[in-house]
Structure 1
Amino acid sequence: MFEYTGVDGIMIGRASFGNPWIFKQITHYLKTGEKLNEPTLEEKLNMIKRHLKMEIEQKGEYIGIREMRKQLSWYIKNLKDSSQMRQKINTLETKQEIINELTEYFKKL
């Protein structure tokens, strides 16, 4: 769009939901013209754990988990059997339960 329309900037919006790598990918592309690979499943799981940890540190486990449920759904969107995993996530109450379930889910992918 920079070349086609001459825009000065772009808005990321919903493309960043569950995809924090998009900022690095865009920056890299604008600097080099090369596309970066998509994050691996291991990188996704590590980011989920990091995000969950920060949310709980900020808001406490009870509220943090409830607010993270939607974010977790974005992270796993379009992965195999993600709808079943989303249903499961919405029943979990502790950080450790979420980490255990997601770790097993990612192992099966």
Structure 2
Amino acid sequence: MNINCIVIDDTPLAVEKLEGFIRQVPFLNLLKSFNNGIEAISFMKTNPVDLVFLDIQMEQFSGLQFLESLQNPPQIIIVSAYSQYAVNGFDHSVTDYLLKPYSFERFL
């Protein structure tokens, strides 16, 4: 079974790292990467997404705003350099929280 996933992060190096890790996992299928949550919401309306790798601190539309906008959210893994958002993330029933920088082992 493949897991369709997307990446939402406004830092190009972070997106590149996630994309590389995702490509190494046979059952993860990267559909698309976004630098903001607004474009991702539009994409998710017409594409089945099972898992979102989500940054929290983004300029126009934060990851928390993205989470709050979803009515039937897929699985969410927050990927952030800031540990202070962990509790808030788990209040939104996220699946996991990857604290940057993270290893491939931790990603798995």
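A compact table of results
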| item | result |
| --- | --- |
| Label whose coordinates, when percent of Cα pairs over 18 Å apart is calculated, return 42 (choices 1, 2) | 2 |
| Identity of the structure behind 9.4 (criterion: mean count of other Cβ atoms within 10 Å over residues 28-35, calculated), options 1, 2 | 1 |
| Entry that produces -9500 once helix-only ellipticity at 222 nm (-39500 (n - 2.57) for each DSSP H run of 4 or more, over all residues; to 500) is calculated, selected from 1, 2 | 2 |
| Structures 1, 2, by mean count of other Cβ atoms within 10 Å over residues 44-51: label with the highest value | 1 |
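A short reminder: the numbers here are calculations on the coordinates, not readings from a lab. These numbers come from a predicted model, not from an experiment. Cβ atoms are built from the backbone, for glycine too; each structure is taken alone.
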